Structure 1
């Protein structure tokens, strides 16, 4: 595995509501500080994200809405990387059990070709990656949410909990 100099680029315009975005942003900043990593924040523009997923609100988790969301966020990341001279992009999206690694990597490799920047497609869930991530967050006192972040995921999560009762 090659060594990388890592910079965190935080693009999460999908997060709903706004206070949830800022709560997660602070958690990401805390982790960046704990690992002594530079932190760059993209502007919070949920209106741009909504345009990217228009017409997909009823899609299930890991469906076409997630594909459009992942594309939107990774595309912004690749744009930033290209504009700032980065040679590679990776994402922590694949650490989540709510996300499909194949979907993430397909988008990442397509964007790598488009921007002529390497994509480090890795399944961060492997080798207990998700457990390790959760433990690191817990050890650092970092808040962990129970939905992916977007309003549609939040509504689907809430509705499924109501149906279980």
Structure 2
């Protein structure tokens, strides 16, 4: 009974509009379960190939020479770009953790649109996480199919983990 009342359920989703209605690509992990989740590993795939970072992902899908945009006084030109790691975090029930935030700006329209198309058509994710009782699951996210994570004895480090 205690284990059932502390069951985490990690889901990965993305959107192209933030809470204020701005054009922002948001990639995030959410704990839709009732207990905390210890994230042990996270993988991001584009066309079935794993990537270690948002930069390498965008270079593959959207712009070969993409580099981290330099901070400016005004983000209207380049759009806000924030990345973060996921593995090693603990998410409380109901908590969301973004791993890519990319705002639409006047100078990044083509890259932003290409990433928006890729997120809907060619990206998948795999996340391995454990409860506070060290019960572990792997959730492979392809589109909307993510409600039945597979139980595993333990999480292993993947050959190409997503780190940032």
Structure 3
């Protein structure tokens, strides 16, 4: 089983979008049993009293616009923000960040990237070092969606899945 964790700052926009975009791609390829896919935040800003906030409404709308969320596997209605932990580093095979700040913050939480697991998602899209813009600030959820799709498709190619 290939275990993938997507990371962004708050776990309400980019990383849950990536989680469910990849789940949709995996489901359409009938590969659900071969993957475990999740997402987390580097901050606790979207977590209150131990309970994380749901996916930001415009991010949900963008996923729905592309037909994501209609199956039990891609149903994001119960998704809540959570913070990455040191244990996540050992558990997941790939820890894919939306931007360089997320990499630095993840390493502060998990410790050194001894196994080279922590990368930018867009590294797999032939865009090394490039960030996925945060739609919380840009308001551009379409471009974020397109960048994530490109990164996830590149990751699947890297894994030998077309």
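No value in this document is a laboratory result; all are computed from the given coordinates. Predicted model only: the values in this text are computed from it and were never measured.
Given that helix-only ellipticity at 222 nm (-39500 (n - 2.57) for each DSSP H run of 4 or more, over all residues; to 500), derived from a single structure, equals -4000, which label among 1, 2, 3 identifies that structure? Derived from the structure labelled 2. A value of 26 was derived for relative contact order in percent (Cα under 8 Å, 6 or more apart); which structure in 1, 2, 3 was it taken from? Matching structure: 3.
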